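Structures are listed in the sections that come next.
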Structure P
Amino acid sequence: MRNFVVTTSHKPDREQVMKAKELAEKLGTIYVSRRRLKEFKVDFYYVVEKNRISIKWPGGEFFFHPSSAILRMRNIRSGQKDYLIESLQPEGSELVLDTTFGLGSEAILMAAFLPEGKVIGLEGSIHIYTVVKYGMENFETDIQWLKDALKRIELYHANFKEYIRSQPDNSFDVVYCDPMFENPVYESSAMNPLRPFAVYDTVNEEDIEEMLRIAKKKVILKSHVKDSLFKRIRVDELKGSRKSGVLYGVIHKR
C-alpha cells in the first residue's frame with residue numbers, strides 16, 4: 001500500500017481535527033497536524049476541510065464535484081441527446097446498480113431521472129470511496145434536481161465482481177458497468193485525478209452473465225470506441241457517438 005497520512009486544512013477548527021483523527025483510524029494510518037506535514041515522506045495525503053475531504057499529492061488533487069453531471073443535465077434540458085439516459089429509458093421507479101461508481105457523475109444523472117427509484121453504487125477503491133461518499137453527503141448546492149438526485153444514491157465500498165455474485169436473481173431493474181477505459185481519454189480533466197487510485201478490473205463474459213442474472217430488465221455497459229469490450233461482449237443495442245469516443249451497449253434480459 002502506498003504511504004499516506006491524514007491532515008487538515010490550515011487553521012482547522014476542533015471538529016475538523018476530530019474528523020481527521022477518526023478518518024486516520026478508519027483508514028489505518030496516522031493523523032498529522034498540518035504544520036508538521038512536511039516532516040513526513042508520503043505518496044499522498046488526505047486533507048479534511050470544512051465541507052469536503054480531498055486527497056493531494058505533488059502536482060495533483062482529487063476531490064468530489066458533480067460538474068460533469070451538471071453539464072450533462074444542462075445539455076439534456078437544452079434538447080441534446082444523452083446516450084446513457086437513452087440506454088436507461090427510465091420509467092422513474094427503477095432500482096439501478098452502478099457497479100463502477102468512480103466520481104458518481106453517471107449515477108447522479110441516472111438518479112435525477114428516478115424520482116421514485118434509487119441507485120446503489122459500488123466503488124472498489126477505498127480512497128475514491130472515502131472522498132466521494134463524504135463529498136456527496138456534504139455537498140452544498142442550490143440546484144434542486146441535484147439535491148434530490150444525491151438523496152437517491154447509496155454508495156458502498158465493494159468489489160463489484162464479488163458483489164454481483166452474492167446477490168439473488170432479479171435483485172435490480174438495471175445493472176450499469178463503466179470499467180476504466182483501456183484507451184484513456186487524457187483530455188478528460190474530471191477523470192485524470194482519479195486515475196492513480198482507480199481499480200482497473202476488466203469485465204469478462206462470466207461477469208456479464210452474473211449481471212444479467214441479478215437484473216430484471218437490462219445491463220448497460222460503457223466503453224471507449226477503441227477498447228475491446230464490445231468486440232468481446234455481444235450487445236443488443238449500441239448507442240453513442242464515435243466522435244465523442246464513448247459508446248453504451250445495452251443487453252436486454254431474456
Structure Q
Amino acid sequence: MSDNPSRTVKSANNLFGVLEAVHELEGAGATEVADHLGIAKSTAHDHLTTLVEHEFLIKEDSTYRVGLKCLNYGIQAKNRLELANVAKPSLEQMAEETGEIVWLTVEEYGKGVFIEKAMGDRAVQPYGEIGRRVPLHDIAAGKAILAHLSESRVREIVEKYPLPERTENTITDIEELLAELETIRERGYALNDNETFDGFRAVASPIIVGEDLLGSIVVSGPKNRFRGERFRTELPEIVTGTANAIELSLADY
C-alpha cells in the first residue's frame with residue numbers, strides 16, 4: 001500500500017481522466033490525450049499503456065479506443081435499474097405511436113444519462129447513444145428532472161456545470177432557468193424549443209413514484225413535425241400519459 005494516499009488518489013484521477021478523454025475524443029493518440037488534459041505526453045502514454053494492459057482500452061496503430069470491457073460494466077450498471085426494464089415496453093409503444101425517437105433519462109452526478117431508447121419509423125437521432133452523459137439545462141428530459149429537484153440541488157449542479165449556450169434559445173441564466181422549472185412543475189412536462197440544436201424540438205415528462213424522482217422520458221424530432229397543436233398539446237398528452245403508465249407499473253413492480 002502507498003505511504004502517500006493523496007498521491008495515490010491523484011494518480012487514479014489522472015488514470016480515469018485519460019480514459020474519459022479517449023471516450024470524449026472518440027479515439028485518440030497519446031499527444032491528443034496529453035493536449036486535451038494538459039499533462040505531459042509521457043504521463044498520458046503511461047496511463048494509456050496501463051489501461052490497455054487492463055483491457056479498458058484497445059490500441060489500433062497509434063490510436064487508443066475504448067474497449068468492450070467498458071461495455072460490460074455499463075450493461076451491469078444499467079441492469080441494476082429496474083426503471084429501464086419496466087419502462088422499455090412503454091417506450092416502444094410511444095415510439096410506435098409517435099413515429100419518433102424516445103429516450104429514458106436519469107440524473108447521475110449532476111448530468112443526464114441516456115439509459116434506454118426506442119425508435120419510431122421516422123426517428124431522427126441528432127445526438128446521443130445509450131450511456132452518454134449530457135448537461136441537463138438544455139434538453140427537455142433534463143429540465144423535467146431539474147424541475148423536481150430542490151432549488152439548492154439545482155444551484156449546486158449549475159455551480160459545478162455552468163450553463164453553456166448551445167443555441168440562441170438555450171437558457172444560460174440561473175434565475176431564468178429556475179423560473180422555467182417552476183412552469184414545468186405547474187404544467188407537468190418540459191419542452192425543448194431549439195435549445196440544443198436549431199430545428200430540433202422535444203417534449204419530456206418526469207417519472208416519479210411516491211416521493212422518488214426516478215428519471216424522465218422524452219420524445220424528440222425535427223421542428224417541422226413538432227409544431228402547432230402536435231407540439232403544444234398532442235405530444236405532451238402522449239408523453240405524460242406514458243410516464244404515468246410507467247409510474248403505475250413501477251409501483252406494482
Structure R
Amino acid sequence: MNGGHDWRLVVHDSLPSTSDSCIARAEAGEEAGLAILALQQTRARGSRGRGWIEPPAGNLAMSVLLRPEGGFGLLARWPLLAGLALHQALSHDDPDGRLSLKWPNDLMLDGCKLGGILIERGANDGHDWLVIGFGANLLSAPELPDRVAACMAELGPPPSAREVAARLLVGLDEWIERGSTHGFAAIRSDWLDRAHPIGTPLAVRDRGEQRAGSFAGLSTDGALLLDVAGCEQRIDTGEILLLGGH
C-alpha cells in the first residue's frame with residue numbers, strides 16, 4: 001500500500017456515477033490520486049449490483065483512483081481501510097459516538113445505513129487500478145422499500161460534501177500509511193473498535209439462503225466470523241443484516 005497521494009479533486013455539479021467516471025479515467029491511463037466528487041449523482045451504484053436511490057443534492061458521492069504498489073495484495077483490507085476513513089471523516093460531527101461500521105463496507109447510524117463503499121478493480125496495459133466509491137447521506141436519506149436509512153442531519157447541522165471530501169482524502173492517506181507501517185493486524189483491530197459489538201445478532205444472506213448467528217469478530221485476513229449455535233463460521237461474501245435493528 002502507498003499513502004501520501006497528491007490528490008487531484010475534480011468537483012462536478014452533477015454526474016451519473018463518480019465511480020464510472022473514475023474507472024473511465026483509470027482505463028485511459030490516469031495516475032493514482034484522482035478524486036471525483038459529484039454534488040449530485042443521478043445513477044449511483046451500490047454493492048452487489050444494486051442501484052442506489054439518490055436523494056436531492058447535499059450528500060456525499062465521491063470516488064478515488066488508486067494504483068496499489070505490488071498489486072492488490074490482501075483485497076479484504078481495502079473495504080475495512082476505506083470504512084475507517086469514512087468513519088473518521090464523519091466522526092467530527094458525531095460527538096456521542098453513534099456511528100459504527102458493519103462488515104464489509106457499510107457505515108451505520110444507530111443501526112440504520114448512513115453510508116457505504118463500493119470497491120472495483122482492473123488493469124490497463126498491465127497496470128492495476130483500484131477505484132473506491134464513497135457514499136454518505138449528509139443532508140437527507142433516501143426512502144428505501146426494505147429498510148430505514150439515516151443521515152447526518154439527524155445529529156445536527158450536517159457538514160457539506162466538500163468538507164467531508166477534504167477530510168476523507170486526508171484520512172484515507174493516514175489509514176493507508178498506518179496499514180503500511182503497522183500491517184493489516186492494526187487495521188483489523190481499529191476496525192473492530194468501531195464496529196458493532198461482539199455478540200451482535202446478524203444474518204448472512206447469500207445466493208437465496210440466509211444464516212443467522214452472532215458477530216464473532218474478523219479473521220486474521222479480514223473475513224467475517226459468525227457464531228452459529230456455538231460453531232464459528234467464516235463468511236467471505238454475502239449481504240449482512242443486523243437482526244433486531246433497522
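Bear in mind that the values in this text are calculations on the coordinates, not laboratory data. The shown structure was predicted, so the numbers you read here are calculated from the model rather than taken from an experiment. Cβ atoms are built from the backbone, for glycine too; each structure is taken alone.
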Exercise. Give the label, chosen from P, Q, R, of the structure having the highest value of percent of Cα pairs over 22 Å apart, for residues 16-103 alone.
Key: P
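From P, Q, R, which structure was distance in nm of label points 7 Å out along Cα→Cβ at positions 144 and 224 = 1.3 calculated on?
Working: P: 4.0; Q: 2.6; R: 1.3.
Traced to structure R.
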Practice problem: Assign the value 59, calculated as percent of Cα pairs over 17 Å apart, for residues 120-207 alone, to the correct structure from P, Q, R. | Solution: P
Self-check item: Comparison of P, Q, R - label where distance in nm of label points 7 Å out along Cα→Cβ at positions 136 and 216 is highest
Solution: R
Practice problem: Determine which structure produced the value 0.40 for FRET efficiency 1/(1 + (r/R0)^6) of positions 64 and 168 (r between Cβ atoms, R0 = 35 Å, to 0.05), calculated from the coordinates; the candidates are P, Q, R. | Solution: Q
